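Presented below are the structures under discussion, each in the form of structure tokens.
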Structure 1
Amino acid sequence: MAGPRERAAHRCGALLAATVVIVSASQGAAAAEPYPHAQEPIGTVEQVYDGALTPDLAVSTFRNIDRLFPTRRIARGETSSPLEKADKQLTDVAFTQGDKTYDLVDYLALNSITGLLVLKDGRIALELYQRGNSEKTKWMSMSIAKSITSTLIGAAIRDGHIGSLSDPVVKYVPRLAGSAYEGASVRDILMMSSGVKWNETYTDPASDRRQLLRAQISQQPGAALEVMRKLPRAAEPGTQNTYSTGETQVAGEIVRGAVGKPAADYLSEKIWSKVGMEQDASWWLDSPDGAEIGGSGISATLRDYGRFGLFFLDGGIVDGQPLLPDGWTTEAGNPTILKDGKPLDYGYMWWPAWTEASKADGAFAAIGIFGQYIYINPAEKVVIVTFGAQSKPTDAAPIDDMVFFDAVTDALK
């Protein structure tokens, strides 16, 4: 890890003055403009999961992931909701981790952050872009998509498409009848506690995660779900948590089976078109015009991820209308309990905070590999979004992001 470097506050202020972008262009004009990164070279999806992309190629790939697989559009609404600039702007932040002291520039450099948005009370306290990104850049979600997929299950319960979290998985995904998912509930899926055996190691070509990726690469209809159908059972449903991207593929199929339409269309109908997103987004498919990849593959702008965070911060209520079950956002973001009473430091495909300050505030986050975050702090009304382009899928961030988020939240008090 690089050692700390002393900087005067005016240096960070100069950086922010050069990188903060506040846009007033009309939504219609923005939609008519060509995507600024469309002609950039990109790597392969295998290189992504192998952690084999050079830094520049990683950046150009992560902002062009809709070129890796067929996608479905997540349509915005007719108008966008403005994100106004906060009166108090965040110009720098100092914090310690272990025996080292860091500042904002350290965090950006060491954690390979290419986009950072800080919202306080619904207003922009900091917005900056690096490595050629801008407010028009659409960036990969990685596993942030898991939290969005789980939110769609909440919306489907509110709409009556799903009876309850206790409903069996096979009620909505009958193709899994007779598989290891027989007996697992919708809640088990959200808690990744179905009891189905799974190896998530991204860089291991023999892992279940890579087998699921190969099914996606094949672009054969139903191939991803077939991978899930053939898995063995390792434990009784509800008794053991195993982090599994495959589990979110099942979650996406639950949404599709329950609502009778693609998950991207339902996301557009229930959330994207209602909360005032600036741009259409896109979502990877398992095959042309097929099913969405429930655990990855959403591509959206920094601000629109921020708007999703605000939607969750507001309890899933838009213009006074609840779009999610009462208490869903709190339940989804907090630790849960397995059937045997064992506490689980995982929510409904959201990660509860792990630092003392954020835990005290009831904070939680949607997290994707390579450095993607939507951090939500309900007590302090703070939402933080990061775009990361780290060198490896995991364990490549020298600074604990949650420690940085704590420092940002404290600086805005």
Structure 2
Amino acid sequence: MEAVNWAGNLVYKADRILRPRTVDEVREMVAAAPRIKTLGTRHCFNDIADFDGGVQIDIGGVEAPIEFDTAAATVTVSGATRYGELAPVLHARGFALPNLASLPHCTIAGSVATGTHGSGRRNQGLASAVSALDLVTADGELHSFAKGDKDFPGVVVNVGALGVVTRMTLDLVPAFEVRQNVFDALPWDALFEHVDEIEDAAYSVSLFTNWANDAVDLAWLKTVGESRTELFGATPADGPRHPAHAAGLPADNCTEQLGVPGPWHERLPHFKLGFTPSVGDELQSEYFVPYRHAAAAFEALRGLGDRIAPLVMCSEIRAIAADDLWLSPAQGGDRIALHFTWYQRRSEVEALLPLIEERLAPFGVRAHWGKVFHHRPTDEAWPMLADFRDLRARLDPDGVFENPYVARNIG
């Protein structure tokens, strides 16, 4: 049976998957492999973890207990741990992560390596919670990196190009409750005029559109404290909504809405752990532009609405706070994230992406490392890319973790 990714759009070309049981086995397998890539939950839409005839390594079977440092408010876990598995354990101990992605199904190391982010104008991406990690490099050596180390900002968001991340330490915050309220039909004029107030209206804000409708289809507000009852002319939803509500999808696999309070880990993701995340049979793209260009980016995509709408189930707008991690989409400044959940009409999507990227290019657009994009990342858009190349040359001089994706996008 062919191995495929989560959405079924990619058939893996690697010949075999190694499944170590200990960190020492990870080290031995990596040192013995001429080429190797780490494989996570396969929630990527491109060949970031694959290469023809190659070897992949899955560390999900490596036993690694969850270790709390209560005084420091940190937790150390295996890189293969899924957020949805860790979150209830944290909550039971009175802790939380400050942010979560839309899906709790993905591994921590894989999410961090690709710059996956969650939402909230004051919230940084998931990688910013990492305060230390262990990395098995191409020679089989185990290296530890921590905040304050010179190379730390380069090794966290690493697109799988530096080694195998076996353990990660995450900074925690006290557990908190969240209410999730959804509004229908937010007028576009209101978003253009009040983008800051709308993004500040809740702890986490997600807006869903197809870019062609007369109004933003949905506004999801995840609030700490009392929730809002109005939002600049939008209508409170009369029932649960799926992000792709406009495409007719039911909300069965979505987290609790209608303002019912609940633990952070049961509200910050859009989708429940026990269900198929998002839609399933889809493609995804995501682009990031500086927050100051939000309105201009919206206008650029609205101008393509008639081209986008027939191919997209939904498009999500989010904000992310700045960080200093070299390959993070928010490195150097706050960003607006423009996400697309496409129907699996690959040739048509791939024909449209260059036009979307051309319209967003004046804003220094960056693409999500794990999704479908067209352009090659540039040093102008990613000012720390050259530093990352130097770091890669030191940690992997023979290109053991190189594959066509790395050669194409990192160089």
Report summary line: Computing FRET efficiency 1/(1 + (r/R0)^6) of positions 126 and 230 (r between Cβ atoms, R0 = 30 Å, to 0.05) for each of 1, 2, the value 0.05 comes from structure 1
Requested in this report: Have a look at 1, 2 and say which one yields 123 for volume of the Cα convex hull per residue in Å³, for residues 94-157 alone, as calculated.
Outcome: 2
Query raised in the report: Of structures 1, 2, which gives -8500 when helix-only ellipticity at 222 nm (-39500 (n - 2.57) for each DSSP H run of 4 or more, over all residues; to 500) is computed from the coordinates?
Result: 1
Requested in this report: Supply the structure label, taken from 1, 2, corresponding to relative contact order in percent (Cα under 8 Å, 6 or more apart) with the calculated value 23.
Outcome: 1
Query - mean count of other Cβ atoms within 10 Å over residues 254-261 - highest-scoring structure of 1, 2 - result: 1
Report task. Given a value of 23.5 for mean count of other Cβ atoms within 10 Å over residues 38-45, point me to the structure among 1, 2 it was derived from. Result -> 2
**Report entry** distance in nm of label points 7 Å out along Cα→Cβ at positions 70 and 350 - structure with the largest value, from 1, 2
**Finding:** 2
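Every read-out reported here was derived from the displayed coordinates using simple, explicitly stated rules and does not represent laboratory data. Source: prediction; values computed, not measured. Cβ atoms are built from the backbone, for glycine too; each structure is taken alone.
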